[in-house]
Structure 1
Amino acid sequence: LFYRGNADLNTLHIINIVGTRHATPYGQDICTRFLADLSVLCPNILIVSGLAYGIDIHAHRAALQNHFKTIGVLAHGLDRIYPAEHRKTAVSMLEQGGLLTEFTSVTNPYRQNFVKRNLIVAGMSDATVVIESAAKGGALITAELAESYHRDCFAFPGRCNDEYSIGCNNLIRKNQAVLITSAEDLVKGMGWESSPKTEKTVQRELFPDLSEEEERIVKRLGKMPEGLQINTLVIDTNIPVNRMSALLFELEMKGVIRALAGGVYRLIM
């Protein structure tokens, strides 16, 4: 991959925002309000999109306006910007995010490159958010890729007879995306609610009936109020993944932890 910018691509929370290139005032308003509200609830999220017309560019600009870092994943080399009228936004993103591509310089934005670009958009994100889509389109491809990667997908609904809401409504109807109507819905769905800064590490006496392995898991989760994914817990506690799955199930049954979207587990305080 080729990258220019200053954003940490390994940041804790990453979402992509995708949608139709023919964004309506409804979709633009949703995008604007969504990112404005998200900046209050979870300001450290990295926002990813494809720098294309419509929802993509609106998401990048709203992200910049609300002080998010934002990454544009390109369907061409870093030596050019397509479409050219988005160059000013792209330059701003280099100072507040970055540009990422798998294509070498002098590569033109061929049609097939956009599908390849979507692989990166979906793959680098914890969640995909679809804001407006016709019955067919690149945003739906990104949503399908997110599902294949076992990543979370969310969609804003629209009126049943609106051309550019059909795709979102279908994702929701087929249970391929979770219906959301606000930034709060996303944050709760991902388990990214802010925890009080005064929260203390969980003490052993709070859960006296735990095994030594369970205590190791609880102790680790107690230091991460936002929760951890199972793979991280396996590495941090040195407990094999098969054993970890069984232990997490037992802890959930005991009411000690809670399973969240994205394969994240969080301590119940």
Structure 2
Amino acid sequence: MKKHENIVGIIPARAGSRRVPGKNIRMFAGKPLLAWTVEEARKSKYLDRVIVSTEDEKTARIAKRYGAEVPFMRPNALAKSSTFTEPVLRHAIEWLKKNENYKTDIMVLLYTTNPLRSYRHIDEAIELFLKKRPDSLSSACEMGDAHHHPQWVFRPVRKGGHTELVNAVGDNIQDAPLMSQYLSKYYVKNDIVYVFRPKVLYQKNPCFWGGKRQEAYYMDSFYDEDINTQEDWDRVEKKFKVFKKIGKVKARLRR
């Protein structure tokens, strides 16, 4: 079902991580963290291009070594800790159009901090996007912790001379199910894969999981790992090594 649309994979990889210094090029299970995302992206049968956006020369060299394109260097103004992802994505789209006359029809955002992601996740998400034709698609996992379920968490609300306990969906806590098996299903957006039309980056409130038509790609919570701290790094690397060794990283691919 190969399409006549240009599908571009974009991997943001700035150099200035504060909580885990040098995170993107730090060795993770034998390779730079960045490499795991690049290699899986390159296995995709749908991505026409795999591009790393970075302001750092060393990161660019490593990205190229593992097969990614680095056709431009990201401006330093877009490589600050306070920089949102949307302007980084717009810069990539606009650079390709201006310098290569290359139109990006669909963009796939892949963060480096999710090394358990497989190319199969990427392709399944793209296939769902091509089938449903939304403005954006986000990967997500079912919320599994009942203690933090929206129907059970609450905030005290003063009404007149008394207090009511109102849950996260706006109901009184007394109306929530008493047993977890009767709770409604809720899902948590993760950062494993995003697929979207560039137009969502230019709407009034730019958001790469936005637009009028949104879809979700549901996946096993096993993969819901995001490295933001040293504690995250240690936990995920240990998990990655164990499951990679026994072949489980790819064997557990289920939705």
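Read-outs: derived from the displayed coordinates by stated rules, not from any lab. Everything numeric in this text was worked out from a predicted model, so none of it was measured. Cβ atoms are built from the backbone, for glycine too; each structure is taken alone.
Of note:
- Here relative contact order in percent (Cα under 8 Å, 6 or more apart) is compared for structures 1, 2. The highest value is that of 2.
- If mean count of other Cβ atoms within 10 Å over residues 161-168 is computed and equals 19.6, the structure in 1, 2: 1
- Read-out mean count of other Cβ atoms within 10 Å over residues 121-128, computed value 20.5, structure in 1, 2: 2
- Entry that produces -12000 once helix-only ellipticity at 222 nm (-39500 (n - 2.57) for each DSSP H run of 4 or more, over all residues; to 500) is calculated, selected from 1, 2: 1
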